[in-house]
Structure P
Amino acid sequence: MEYLVALAEERQFTRAAELTGVSQSGLSAAIRNLEVELGTRLFTRTTRRVEPTEAGLALLPFARSMLSSATEARDAVVQVSRELAGTLRVGAEQCLGLVDVASLLERFHRRYPRVEIAFSQAGSHELLAEVRDGGLDVAFVATADHVGVLPRTVLGQEPVVLLCPPDHPLAARPVVDRGDLGGESFIDFHPSWAVRRLNDDAFAARGVHRRVRFTVNEVHTLLDLVDRGLGVALVPRHVAAKPQAARLVMVPVEPDGAADWIVSVVTGPGRDSAAPHFVELLDDTLTPTP
């Protein structure tokens, strides 16, 4: 059921296999076995895309319900078999995409109702400083800089893509090179955001000066400004899949050695922290990225 849901959402065997932690051949075989068991095709396959059939779409809500029930069952067992109290301090950069932090907080609260949760949002570099200083037990960040010796687990990575209005000259390009973007007006996040630092470093490495005319601290504001034709933006790929970006054009960026956007969970050194119990829920709550 987990493979079915991932494939239905991703419409691609390679990406679905990555998200479920199985080989592409293993996922394909599991889907074929399920189709044999049910006596019908669940997906139509082409060279470029996979689409659910009517039978696949009919099965999908039941698959999601089964996965939800299995999760709730595990939580119920844990709640009665483990007693945990205290405080858990969690921080996250906004709009990480690769992990559903809100869902993770909900599940943890359901499992361990006696633990008081404190949550805050900030830029990745600010969050790392708080973890080092003992102000946070867990932080979800999108940078590999300044992590030092803090325990870190990579949750996934995405390329950075260009977003522009459909009438922009770059919208017709199959791919863009950072070297050709020096004359553009950019909308970008505050320097405390990891993607801003990633963008600044990538242009500096190419010796290209860029103009950031609008600095924002919220994803939907960035998308709105791009939609109004006030500039272009370089964002992690999942941002381009947001409903607010439906009118915009996503253009891949030429690989030039620049780092991908990487999401990680970082934990502090607290011995009595509830953080390990929180982090262990990650396997069940990682969210496929469109």
Structure Q
Amino acid sequence: MFISVALRDTGPLMIAATRITLGAVFLLALVRLKGRSLPDPRQPNGRMIWAFSGFMALFSNVIPFSLLAWAQQSVASGFAGVCMAAVPLLILPLAHFLVPGERMSLRKLVGFVMGTVGVVVLIGPDAFASTGKDLESLARLACLGVAGCYAMGTIATRLCPEVDRLALAATVLLIGAVIILPYALLQEGLPTTLSAKSFLALLYLGILPTGVAQLLLVQVNREAGPSFFGLVNYMVPVWSVILGAAVLFEPLPPSMLVAMSLILGGVAISQWRALRRVFARG
């Protein structure tokens, strides 16, 4: 909803650049207020941490934000949503080979497939309907590329050497801002007019879904692992439908109950061991 408001006065690339830059400023201010500092390249693993941060900035922010902004001009938004739901399926084999303790199992695979099918049911067949635009096929490949970027960025977040989580999140967004802001200015330039609503929308996008979200991404990924973190992609379309009904008074799709059952069932199957531990403690 906030992106829709911001798009009235600002181009998609400039929105991406603004939210990454504002998120970086917000996290850097937190780093300063808490008396912490960014990773020192001269310290052990310092250069490796900055290298991982650069990879995370590119594959978790800059490339997917830019690709998605371009692709959604030619594909149905539902198709982009389905592609994002495929992120856990891409994380699963990557984590199996690259992350210790994240072994792929039949149970996890079945759960993740169920979750993805649930998202497809929720969005419906319109997600795969053709828009008839010239670059649609290339744009669909770009959406799949976005999913791949998010998967690789998630794995890199887990593999990065141990470092202060707040400092890591701030470093990632700082590098992302340095990369994308000049490019966005070159391609779209500054908006000629910016209403109060658009300004507040950009401020919100920078602080909460970018700054705070990047910090949560690092924290959850490092604590629970990339496979668990990937499950958030199943929740995005669900909350979009719920908020659309609650705030915008949009009708709930008839498939909502079936889709929710598949998604929650898939999450439960993939995380069954963790759930058993919780029930045992309870």
*Which of P, Q leads on distance in nm of label points 7 Å out along Cα→Cβ at positions 253 and 269, largest value*: P
*Rank structures P, Q by relative contact order in percent (Cα under 8 Å, 6 or more apart) and report only the one at the top, that is, the highest.*
Q
_Label whose coordinates, when Cα extents along the principal axes in Å is calculated, return 47, 46, 36 (choices P, Q)_ = Q
*So helix-only ellipticity at 222 nm (-39500 (n - 2.57) for each DSSP H run of 4 or more, over all residues; to 500), computed for just one structure, reads -23000; which one of P, Q is that?*
Q
_Which entry (P, Q) yields the derived value 1.52 for Cα Rg over 2.2 N^0.38 Å, for residues 29-140 alone_ = P
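Quick note: the coordinates plus some simple rules give every number you see, no bench work behind them. All figures in this text were calculated on a predicted structure; none of them were measured in a lab. Cβ atoms are built from the backbone, for glycine too; each structure is taken alone.
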